[in-house]
Structures are given as C-alpha cells and as structure tokens.
1. Where does the value 1.00 come from, among 1, 2, when Rg/Rh (Cα atoms, Kirkwood Rh) is the thing being computed?
2. When mean count of other Cβ atoms within 10 Å over residues 94-101 is compared over structures 1, 2, which one is greatest?
3. Say we calculate mean count of other Cβ atoms within 10 Å over residues 22-29 for every structure; which of 1, 2 gives the highest result?
4. Of the structures labelled 1, 2, one was used to calculate P(r) over Cα pairs in 5 Å bins from 0, in percent, for residues 38-181 alone, giving 2, 9, 17, 19, 20, 16, 10, 5, 2, 0. Name it.
5. For mean count of other Cβ atoms within 10 Å over residues 30-37, find whichever of 1, 2 sits highest and give me its label.
6. Identify the structure, out of 1, 2, from whose coordinates helix-only ellipticity at 222 nm (-39500 (n - 2.57) for each DSSP H run of 4 or more, over all residues; to 500) was calculated to give -12000.
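Please treat every number below as a calculation from the coordinates, not as lab data. The structure presented is a predicted model; accordingly, all values stated were derived computationally and were not measured. Cβ atoms are built from the backbone, for glycine too; each structure is taken alone.
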Structure 1
C-alpha cells in the first residue's frame, strides 16, 4: 500500500478551534481556523467535491483534546490520494489485482452444510454480477487449496482500477484488503452494496463461528472498528459521484 495509510502513533494536541470547508483550485478544501489543511508531505488538501471535503472536515471537527489520527480514515485516504497515489498508480492497481488472484469469495467451506449454503447464497450473486457487468470471471473452489484465477480476470481488475481517478483508486485500495476481496471492493465502488453489507459479506465465516461460540469483547471491538471503516468508505465513494 502506498505511504499515507499509517500515521505516527503519538496523539498530538488539538491545535485549532474552528473547522470549515471552502472552494480552492477548482475543488474544495478543509480550513482549520481559516488555514488550509495540509497533508504530511505539505500538499494542500484539495478534494474533488464539496461532500468529500465535508467528510474529511467532520473528522477534524469531531476530535477532542488530542487528535486520534488512526481513526481519521477519510483524512488518511485524502492524504494518500493527493501525496502518494499519483506516483504509484500502477503498483496500487497491481496490489488490487493480486487480491483478486486469491479473492475471499472464491474460497468456500467444505462443511458444515449450513455454512457452505450460506456462502453460496450470499457470495454467488456478487460473482455473477461481476461477470455480467464487469466481465470478471472468478472460479470458486472448496477448501483452501489455491485456485488460479483467469489471467484475463486479473488483467481486467487492474484495468478497472486504473480507470479510476486518484481518489477512487485510493478508496478501492483501502476497501479490497479490508474485505479480503477485490470483488467486494468493486461491488462497493460501483454502488451494488452498502459498506455495511460488503463488510458483512466479508465475514460470513466469522459470523458463523460467533453464532456457535459467542463473541468476546476484543473481537467485538475489532469488528465494530472495521465496520466503521467500511461505512466511511461507502460515504467516500458516494461523495465522489457527480451530483452528490
């Protein structure tokens, strides 16, 4: 993943009072006490749409005495899109294609029968739509033995990623590893699923185990955190659509 997804672990103090959104250079920026927000490398944070700038601004406005940088996902995506993605578009698209080569939705349980049926019922429609609308043919397999996916599919995934602008590409690059699935990442990016629905589909196996054995507090906290990332990503993609 390009640099920019991870911020230092220290929690700096909040250094501003007001947060606003303003037009800038054909796009929109976030203003902290009237000063333009900048990324870690010093670039001005100029977003392509006002809703996207407002999404980033919400994160800054929600901060308390200290900045929780690790939880400011939209800000980190914006920084990466502006400061890192332009120099790493091909490598980023290749990473997405690499996930497609071992896509979560292609690896099915062999038992119990209920889990096998649930995976087929919920995953097969996504793969079918990916083939019908995006010309992506994935080959599912039962068990954990690696199943090579068609070279044309992997090439097509990379091409679809490269068609996106830097903000769309960074969103897809964030979503695919979050879900463990290029198919689910593309489904969210195309608006077939909500972020929450895509996240739920990515953890069918975990949900099955939780139904059987219950959920501990640590696992529940992690699930809640990852779900919030998926919901943010849903908003990210929607903010990139014209007219939003």
Structure 2
C-alpha cells in the first residue's frame, strides 16, 4: 500500500535500524526526512538534516524545517540512541545524561514540538526501545533505564494524544547492525532460528505507522526472535 504524499521523520536514520526504516518508508511512498548527527548514505531517497535530537534548539530547528519544506508530518519514528557500557562506579553524570538525553528525552522534545502537525494529519509515532527495558547485561544502567523509560513514555503519550495520534513502541532484541560475523550458535539460540535484521524492525514500524494498525496504540511490540521467551539453564 502506498503512502504517497505523506511525510515521515526518522531520527538516527544514518545507519542500522533507522536507515532500514527510512528506506522502507521511502519505498512505501513517504517523503522521508532523516535526522542524525552524521549524513546517511548518498543513495538514500530522503532529505537529511544534521541534528542532535537531545538538543532542544536542534529539535525546534528540525521541526520548523519540516513545517516549512514538507508542510506536514504523518509519521515520527524516534529511533536515535546509543549505549555507554561502564561499571556504575565509572559512569559519570555526564555519561548518564548524554544517554538519557538522546535515548529518552529526545522523544519528549520531538513529540512536544511535532504535536500540532501530528494531530492535523492524524499521524502516528513509533519509538524504538529495546528488550533491555526488561532484561540486562552488566554495566548497562543508563541504556536500560532510558529504554524502560521509553516504553512507559510511549503509553503515556498514547493516552495524552489519542484519538488524534497513535503512539506505539518496538523493542528489538539482537539485530545484526554492525556487520560482525555470526556463528551458527548465534542463530540457533533464537527460537525463530536466526538473528534479526534491520529490515525486520523496519517492516514492523511500517505497519505501525500505516492505516492497517489503526486500532493499535499504547502498545509495545517485542521483535527478538523469541529470545525473551526462552528459558536457559546452565549445565
């Protein structure tokens, strides 16, 4: 189904899940706008804006630009995020604030600034959280906290912005974004039989911002190949 004429903003769209989502939405007919601290590949059919979405000034400028150039906003995919992995004794407050700012506060800034455009278009928001909102490795406190907060922020926004705007969350598990070599056992530990790809997440996002998910809001969708449902016992 084509979404010709509609506009989608994807943050963190220069690589990984964000890039795959931008490509998918552009292919579906959206006019895509990608915001990132770095430029996306030159062949991406999207307008790109260099922006730090943890910065209120950058978010204001980004959304003002969309209002001027595209004139509307139908889909917001708040994907930008990163991890700092340190023992908590070594995790500085600046480290903590930088992760929370990009991974969590940015969604607040984006939705607050885009509310009028999203209401006018009866649009949709998708946040990209993580299965780390529910489970953790050691030394990931700031990242896990940001993703847990994002799940909660999603349902709060869905209630506040409904019925005009739908807001949902995707929590990916292991998604192969870095190009590392994968072993057979990496795939085999997933009940689905393989590690995930950015296109797996992009397909789910495309459905969530599209008309066929019109009765879905405030929900979290786990895309992890079944890993969080698998019981593992040490031998």
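1. 1
2. Working: 1: 19.9; 2: 15.9.
Result for mean count of other Cβ atoms within 10 Å over residues 94-101 over 1, 2: largest is 1.
3. Ranking 1, 2 on mean count of other Cβ atoms within 10 Å over residues 22-29, first place is 2.
4. 2
5. Ranking 1, 2 on mean count of other Cβ atoms within 10 Å over residues 30-37, first place is 2.
6. 2
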